[in-house]
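Visitor: Next up, some structures in structure tokens.
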Structure I
């Protein structure tokens with residue numbers, strides 16, 4: 001599906017502080033002057049609002065995420081024609097934005113102006129890279145988005161919603177056809193996913209058309225979902241039967257042939273694939289990857305510099321792990337201790353429904369305990385609730401080990417921390433605590449839900465994202481509970497360090513694969529030799545690096561920047577430093593580039609010093 005233009009790209013912009021004073025002309029009265037300034041502010045905010053709303057309303061998928069049902073039965077247009085139209089729209093928007101006099105804006109609106117301008121400029125500049133990706137892979141893609149979206153986002157509150165669901169089932173034909181066109185366009189340019197990707201994608205696609213009404217047996221994933229939702233409606237038996245019949249017909253005449261067509265195409269495309277893994281293999285791949293690093297980290301760090309930071313952090317964390325090893329009285333070296341943590345049965349729940357439910361219950365308990373202590377860390381707290389949920393069976397084999405889904409803005413859906421319990425040996429209990437803090441509270445839920453609920457901030461900032469900021473906050477949120485006295489069990493603290501170590505290794509391996517031409521196996525070996533994680537974790541992570549160049553570098557770069565800003569503020573403020581106020585500064589403006597965040601913190605420090 002097309003990437004929405006209003007979702008902010010990871011960028012680096014200069015935040016200019018101080019409201020510029022207009023030069024008063026002899027013929028302009030102060031009141032008229034004030035009116036001019038206000039008019040420009042109004043014009044800017046109207047532009048932000050209008051362009052955001054326009055982009056939302058041009059995307060049926062994002063409408064649904066926002067709780068809007070205008071085009072509830074439709075999918076986004078993923079055609080090349082639409083991509084070209086959006087590209088021209090970005091150019092037109094930039095022209096319109098530049099017509100607004102930035103010097104006549106207040107500080108808050110200048111921030112929004114600068115962020116919007118940079119996002120548009122980056123969108124325009126990055127249009128040439130729009131084919132430098134894999135539209136379907138083991139992490140995400142249209143093939144898995146369709147069922148995940150229908151199950152998790154498409155709510156059925158009445159018959160019209162049910163009809164819209166059926167309409168979307170029928171619309172799968174066009175979506176898959178556009179996807180195949182996209183894949184072939186890339187193939188002609190020499191951009192084909194490595195061979196390992198194809199079995200994952202083909203298996204996931206086959207799962208969608210397994211079961212009734214496609215064959216005898218239990219209901220398929222989508223039919224079961226539709227039945228469950230329709231069964232809750234207060235309608236006649238005849239109406240329910242009609243809806244089920246229409247859904248089954250759409251599944252058999254649209255979903256089944258479309259996915260079968262995709263599976264056959266992927267099987268042929270697999271024969272043209274090779275085992276080269278890095279972005280260096282793309283046309284002008286080095287330039288593309290350097291650009292991707294800049295967008296992801298919102299810094300000017302080079303691949304070589306990021307690689308070196310990773311190596312340094314790996315060494316530091318290993319030293320801290322040795323301290324824990326000695327604390328628990330383990331006799332061997334760190335490698336032996338990691339092997340013990342990786343294999344000892346005490347750290348793993350059984351791969352049964354009971355074991356999986358126990359994991360979910362205990363992860364929920366960690367989050368509930370943190371909820372009760374939020375006043376120690378935060379002034380502003382989100383109104384939206386959050387829950388812990390297991391990744392659905394149809395996608396758990398290929399999905400990552402954990403992720404977060406934001407709540408609906410209208411409050412109709414809570415934030416969700418998804419735990420992937422497909423392989424319980426990849427979910428050690430000593431990592432459970434840190435993982436819950438990262439994905440839930442005080443991690444992604446605090447940051448994303450608060451951003452959505454901000455007042456006086458344009459919507460493109462409430463719902464936009466900068467990966468280094470978002471994931472940096474998530475990783476920072478694993479560390480903060482340690483300062484609160486949590487991670488009482490040293491093994492759990494080892495789990496926290498093991499997860500931080502994992503992110504440090506990402507800096508090494510992502511740059512290794514995409515800039516230094518490491519192979520997939522070299523990347524896997526680095527994780528296996530330097531972390532206590534399961535080998536399956538290493539395989540999944542390296543495969544993630546391969547299909548998402550640069551993305552995994554965001555976590556550690558962002559965390560290190562937040563800690564640097566906090567340490568600097570503590571040094572300058574001494575007793576005046578308040579961790580709650582610091583977190584308020586970090587969160588109250590939504591996701592921003594790291595250097596913009598630095599500007600906010602510096603202003604806060606200066607205001608505290610002046611007070």
Structure II
């Protein structure tokens with residue numbers, strides 16, 4: 001993710017004023033840290049490290065998002081702190097987290113480091129079918145490249161594990177970066193050490209990933225290779241080769257015979273076995289050599305054919321889906337396909353050619369309203385909806401049933417309304433206008449209450465994040481590196497912050513969760529991405545097929561692919577139900593919420609489709625999984 005910021009007004013340095021941190025840190029704690037580190041805007045507590053807390057912050061001078069890694073004096077003595085600082089300042093590699101600066105307060109020191117929005121590899125491994133075999137091997141190659149760079153600088157990591165591998169997004173894929181060099185050693189230190197000292201034993205790191213010789217204070221690059229072997233085993237199979245209490249683990253690393261299940265393709269099985277040899281001399285001589293072995297294995301037919309198979313390999317090759325029953329309430333044929341389908345407050349709005357149909361709680365037949373021109377967009381409001389017909393904007397009050405023209409533009413436009421339905425935003429080529437909805441003038445809008453210039457290379461999609469802030473979405477489709485650009489504006493038209501996603505997300509919707517978006521990526525594989533803007537967090541749900549429509553529904557969202565496969569997911573981006581719906585869908589929306597559960601159970605869904613004779617709207621009821629299933 002990239003970010004730029006132009007002002008401290010509104011969403012200060014790219015994040016929303018008045019928001020609450022998602023972590024357990026109290027506002028008082030954040031304010032106190034803010035005073036001690038005035039060069040940074042501290043946003044939230046995002047993690048807890050071995051030696052202290054990790055905060056997300058924005059460097060005021062550059063607008064860059066950074067991580068503040070706390071190293072307290074009590075938990076990390078000065079010599080260990082200097083060791084990690086020296087290691088980080090020495091290492092400069094794309095697959096190693098960069099240390100930008102050092103800050104000190106009376107209670108702690110802080111390493112200012114790159115912020116990785118994808119959290120840790122551990123969280124990715126705990127998600128169901130979150131990686132394919134090909135993606136997992138690419139992550140391994142990246143980690144090994146970073147490790148080889150560290151070894152070239154004479155540094156042994158000593159603590160390789162999923163918790164110390166951070167993830168960011170590049171070109172629509174996960175990008176791994178090695179972190180946490182708190183117990184790293186230099187070759188000179190290891191050669192001059194004496195067996196049995198406590199400081200040497202700490203270099204073992206996590207017992208589950210420790211090399212046999214590490215328990216005796218003997219450490220070399222081969223020990224890191226062994227840890228990478230454990231990591232590869234866990235990536236492939238979902239569990240580690242040795243388990244138990246620390247004492248049992250130590251015995252297993254030293255004595256227990258390794259058994260790699262046969263479902264692992266032979267070329268990869270041989271790599272795991274070589275990396276996990278008990279004697280260091282029998283392992284790979286370098287991280288680069290192990291990476292070469294993985295590269296060659298991925299070119300083997302037995303492995304290449306499995307490239308898209310989800311990990312871990314000990315599960316069924318077919319991704320498990322919560323297939324659930326559904327029932328179709330009704331089907332309404334239409335002479336032309338639907339151009340817009342949205343719902344709010346128990347009302348469902350559908351646009352067809354120059355008509356808008358309104359349903360209330362699915363009461364049939366719907367109310368039909370005619371417009372002079374073809375309807376291109378419908379936006380629900382309080383007591384009615386806003387309707388765009390290309391260059392004209394109308395207000396359609398449900399009680400009146402007749403459209404009232406409010407605005408005529410020189411060209412096409414896009415619109416958004418704030419959650420309180422008090423402000424309307426209109427995006428035109430090169431300009432963004434804001435109109436107060438305190439009272440609708442009988443003759444239409446005369447001039448915007450606020451306005452500001454915007455890039456005119458394309459018409460952005462716009463949506464309100466809250467009652468005061470608007471998000472504009474544009475795309476940078478430069479060759480080999482598409483980006484989705486997010487720009488935040490205040491309601492008064494002040495540009496206040498920006499983010500960019502390293503990939504193309506289209507479409508993008510706002511979910512019920514504050515400042516949280518969901519979008520669809522097509523490359524390198526179909527997926528849903530969830531982007532939480534405060535603090536920045538990214539989550540992915542891989543998909544087997546590419547959705548053609550996406551909509552927010554109570555408690556989450558729903559997608560449908562060209563063949564009509566419907567996926568209902570919750571606010572944590574977890575599948576709730578998957579059912580077969582009608583083919584050739586155009587749009588979908590929640591027809592109405594029939595219950596108080598979040599997500600509701602069942603879900604009432606309206607689906608617009610194309611047909612050989614025009615179009616149709618289908619009404620479905622989907623039964624989701626029960627909480628204890």
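Visitor: Can you tell which of I, II yields 1.5 when distance in nm of label points 7 Å out along Cα→Cβ at positions 137 and 553 is derived from it?
Guide: Answer by label: I.
Visitor: Then there's this: When you work out Kirkwood radius over Cα pairs in Å for each of the structures I, II, which one comes out largest?
Guide: Details: I: 25.9; II: 27.0.
With respect to Kirkwood radius over Cα pairs in Å, the highest-scoring structure among I, II is II.
Visitor: Turning to a different aspect of this structure: One of I, II was used to calculate helix-only ellipticity at 222 nm (-39500 (n - 2.57) for each DSSP H run of 4 or more, over all residues; to 500), giving -5000; which?
Guide: II
Visitor: When you work out distance in nm of label points 7 Å out along Cα→Cβ at positions 225 and 313 for each of the structures I, II, which one comes out largest?
Guide: If we compare distance in nm of label points 7 Å out along Cα→Cβ at positions 225 and 313 over I, II, the biggest value is for I.
Visitor: Could I ask something else about it? Can you spot which of I, II the value 1.9 was calculated from, given it is distance in nm of label points 7 Å out along Cα→Cβ at positions 177 and 537?
Guide: The read-out was computed on structure II.
Visitor: Also, I was wondering about something else. A value of 12 was computed for relative contact order in percent (Cα under 8 Å, 6 or more apart); which of I, II is the source structure?
Guide: Only one of I, II returns 12 for relative contact order in percent (Cα under 8 Å, 6 or more apart), namely II.
Readers should treat all values here as calculations from the given coordinates under stated rules, not as data from a laboratory. What you see is a predicted model; the values in this text were computed from it and never measured. Cβ atoms are built from the backbone, for glycine too; each structure is taken alone.
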